[in-house]
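Each structure below appears as structure tokens.
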Structure 1
Amino acid sequence: MASWHNFQPGEVYSLASVLEAGERRIQDGGILDVEGKRMALALLRDHAPSELVWAPFSSGWGASPFNPRCWRSVSGRPVVPDAFSVPELAD
């Protein structure tokens, strides 16, 4: 099954394009927890820098563009402070 996004590990993307891809995925359907995904996008919107690096760390939620922990700053730092809880969400 093909992925719904074209993000490549280690590549830099604008925050705007990440948010747009997430919103497009929500609008396309196939999302079980729409509210949770919107909350995850809000964490990115509120805390992430304008440029992000795609850094998935496993499969499933660990490779979801909705997961703020799968994104890093260009310098390699987490984009959402550890103090913020990021619950695992189903697709």
Structure 2
Amino acid sequence: MDYTLIIQGLVVVVIIGAVYSLWQTTRSYGGLVGAALKWIGLGMLIFAVVSLNRALGDIVIGSIASDFFSEMAENILLLLGLAFSGIGFSRLTKIAK
């Protein structure tokens, strides 16, 4: 039996649950702080997906992209996570001013 499809499904369920939980949690903060925490949370979620991909042996991204594009897709996701986190922290610093 091929377990990769089951593992991919579980990863998708975890990601959807994390995004839903993030949105519900940041809604309670509201305003500028909640918006900044959403960006930071999305960046952290992307970092978690990349970490899961590495830990599971390229099951998550490797099955979607070919072998050549798998590493590039992982690097693009890392840059996207850094950008989201940067936007969130930038918004937090604007709140403090």
Structure 3
Amino acid sequence: MGGFGCPMGLVSPIRVERDGASLGFTRVDTAERASIVWPSGFSGRLLDGRAELVAPDESVLAREHDVVSNLAGAAQDNGDILVCFDFATKPLVESP
């Protein structure tokens, strides 16, 4: 079926955090650090002292402390979560 190019399962909601000069992610349900691998083109930046997760089109998907849910992805053997985006992906972002 077109649009479902990766094996997908629902990814637990994650909170965007800053870990020094890098983005970090914490699972909301367990408060454990999550190793999230975003698709090519996604990046992190620091703007006015606040971390941002930036989409390939340069729009801000989420900012530090936001919770991102409704993501699809697949778990790797090493525990990394590979996030998948396609036409059916509609992430939800909640700000505190």
Could you tell me which structure in 1, 2, 3 was used to calculate Rg/Rh (Cα atoms, Kirkwood Rh) as 0.95?
3
Taking distance in nm of label points 7 Å out along Cα→Cβ at positions 13 and 29 as the quantity of interest, name the structure among 1, 2, 3 where it is greatest.
2
For which of 1, 2, 3 does helix-only ellipticity at 222 nm (-39500 (n - 2.57) for each DSSP H run of 4 or more, over all residues; to 500), calculated from the coordinates, equal -10000?
1
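Quick note: the coordinates plus some simple rules give every number you see, no bench work behind them. Small disclaimer: the values here were computed from a predicted structure and weren't measured. Cβ atoms are built from the backbone, for glycine too; each structure is taken alone.
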